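Multiple structures follow.
Where a number appears in this text, it was derived from the coordinates with a stated rule and is not lab data. What you are looking at is a predicted structure, and each value in this text was computed from that prediction instead of being measured. Cβ atoms are built from the backbone, for glycine too; each structure is taken alone.
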Structure I
Amino acid sequence: MLEKDLYEPVKKWLEGCGFTPRAEVRHCDVVAVKGDIVLAVEMKTSLNLDVILQAVDRQRFCDLVYIAVPKKGRVIFTRRWKMLCHLLRRLELGLLLVNSRDGEQWAEESIAPLPFDRVRSRQQSGRKRKLALEEFKNRHGDYNVGGSSGSRLVTAYREQALLVASHLSRNGPMTPKALRELGCDKKKTLGILYDNHYGWFEHVSRGLYGLSDKGRKALEEYQQIIKELE
C-alpha cells in the first residue's frame, strides 16, 4: 500500500466525522475543517520517528493531529509498536489505521488525540515502578556500566545467588534454613537453590544443597563483589 492509497479511506473517515478534508495543504498531507476545528493528518506507510516529528510540527497550528498508516497484523503486536503508541498518547497525537480486504479499504481510529493524563498513566504503571524500586533497593552496589549491551548484569538476584554460593563454598552442603540464618535472603534462598538458574548449585540430598564446579568458577569471577556483599 502506497501513501497515496491511504487518502481515500482517510478522507471518508474524516467526512464521516463531519469534517471537510482537503489534500496537500501547506505541506500537510491532509487538512480538514469542522467549524473552528482545524485537523491535520500525516500519512506514511509505516509508523516511525520521522512521521511523528512531522505530526508534532503540525500541532503548532492545528487543533488535532493524526498519523495514518496501513494496519499490519504482525507489527501491531510488537513491543516497538506498543512503545510508539505510548509515545503518541504522551504527545497527544491520534492514530488512524487503514485496513484493506477484498479490494475494500477503510480507516479506523486506533488512538484519539486526547490530553495525556500523567497521573493515570503512572497508576497504570504502578507494578513496573514497584519492581524497579525493589530491584534498586535490593542491590548492594553499582556493579554494572550504564549503556552496556551483551554483558552479564549483576542484578539483585545474582548478588543473592553469589552470597549463597559463597556460604556453600566455606561450609559445604547446607539447607536453605541454615543459609537464611547466615544472612541469605529469607524469601528467595530456597528458590535460588531449587531453580538453579545459573547452574551454580547441586542437589546433594533431600533439603541439602552444595556448590557445583560452575559455581566455584563464578566465585573466582565475582570475588571482588562477594567481598563487598559479605
Structure II
Amino acid sequence: MSKQAIIAPSVLAADFANLQRDIEMINTSQADWFHIDIMDGVFVPNISFGMPVLEAINKHAKKTIDVHLMIVDPDRYIKTFKALGSDILTVHYEACTHLHRTLQAIKAEGMKAGVALNPHTNVSLLEDVINDIDLVCLMSVNPGFGGQSFIENTYKKIRQLKEIITRNGASTLIEIDGGVTDKNAKQLTEAGADVLVAGSFVFRAEDPIATIADLKKITTL
C-alpha cells in the first residue's frame, strides 16, 4: 500500500494582507493540514500572530488545524486554543517542566497532543512519554523565523525517533518543521517522516497549489 506524507503549509509564511485568499488556497489544494505557529517573543526571538488571527483562520479553514506553540508556560492557554478550533496542539519539550501533565491536559480537552524538539534536543528524552504523544515535531531549523536553511542532522534524528516509536509500539507521527522543499521532501519521508511543514517554499511559489501537489507526489512511497 502506498503512503504519502501529510502536507501542512505553514500559515506564518502566508500573505497577511490576503489571509483569507491564502486560507482558501490551502482549502482547495491537496494540503492536509494548516500549520499555525504561535510565538511569544520570549521562548523564541520573534512574535507571530495570536488568538484573534487564529480565530479568523478557523472561520475559513476546512482542514485539520495543527497549532505549534513556541511559548513559555503553554499550560495557561490549553483551553483557549481548544476554544479557538485547534485539532492538534504541540508544545515544546524545552518549555514544559511537567511534560506528561501538559500532554494529559491537552488530551483532556479533546485535542491531539504534540511535542516539538529544538535542533539541539535529543529524541531519546521522549522515550518515557512516547505512548502519550500523538505527534513529535522535529525542528529542522532554529525556531522563531521562517525561510532558514535545513539542518542536515535531522535525518538521523528521524531514524532515531522512528526506532523509539516502533520499539514502544506507539502510533506517534513524526512532523518536520523548517526548510522543507522539493529537494529534501522525499528523503525525509524515506527516513520516516509522516508530516511535512512547508512555509516559504509553498507561499513564495509562483503556483502554490501545484507546489503542494508536487510535494504530495514526490513523497508517495
Across I, II, relative contact order in percent (Cα under 8 Å, 6 or more apart) reaches its greatest value in structure II
Identify the structure, out of I, II, from whose coordinates distance in nm of label points 7 Å out along Cα→Cβ at positions 119 and 159 was calculated to give 2.0. II
When mean count of other Cβ atoms within 10 Å over residues 31-38 is computed for each of I, II, the largest belongs to: II
Computing helix-only ellipticity at 222 nm (-39500 (n - 2.57) for each DSSP H run of 4 or more, over all residues; to 500) gives -9000 for which of I, II? II
The value 1, 6, 11, 13, 11, 8, 6, 6, 6, 7, 7, 7, 6, 4, 2, 0, 0 for P(r) over Cα pairs in 5 Å bins from 0, in percent, derived from one of I, II, belongs to structure I
